[in-house]
1. For distance in nm of label points 7 Å out along Cα→Cβ at positions 47 and 63, which of I, II scores largest?
2. On relative contact order in percent (Cα under 8 Å, 6 or more apart), which of the structures labelled I, II is highest?
3. Out of I, II, choose the structure whose coordinates give helix-only ellipticity at 222 nm (-39500 (n - 2.57) for each DSSP H run of 4 or more, over all residues; to 500) equal to -12500 when calculated.
4. Comparing I, II, where is volume of the Cα convex hull per residue in Å³ highest?
5. So mean count of other Cβ atoms within 10 Å over residues 23-30, computed for just one structure, reads 14.2; which one of I, II is that?
6. Work out the source of 62 here, i.e. which of I, II gives that when percent of Cα pairs over 17 Å apart, for residues 31-70 alone is computed.
Structure I
């Protein structure tokens, strides 16, 4: 039981360290853009998949469902971000009496 708790605390502290690195990179290196931050975020996804979900010990069916969930998450987040990214504000003339 204690080995599991030590592993989970280690994985959680790694996630917090990656979060701090992501925030530091955002403010310290604004020229990185989305690419550098995406690398840190992908590392966080890997840590969550292999640290918390323990995908190393699972079979092919669980890997298939995890991949399908990641695919649908990318599709939904991509479609959800299309609206704010492609919205254009057109100037309008307001006539008030």
Structure II
């Protein structure tokens, strides 16, 4: 049962402000129709007993604990800075504000 027609694809293109050639309309009609058919198949299988999931595999945090380590001194941090003043990076104002 084909729900997606070339006219519908053209209409969607207009709504999305995308200019589609006749070849693109033909190709997209088939592709979108296949997508709609596959969604219908999945909907047939989905039942209230099947729990909805956002991911097929249970997720867990794989990051290491956030433990502070050795830190650089202010002098080490600023040693390669193009410009520094009062222990900070000095940068050009970007908003046109004078300080």
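All of the numbers you see were taken from the coordinates with simple rules; none came from a lab. Small disclaimer: the values here were computed from a predicted structure and weren't measured. Cβ atoms are built from the backbone, for glycine too; each structure is taken alone.
1. Biggest value here belongs to II.
2. By relative contact order in percent (Cα under 8 Å, 6 or more apart), the leading structure of I, II is I.
3. Working through the options, I get structure II.
4. The structure with the largest value is II.
5. II
6. The read-out comes from structure II.
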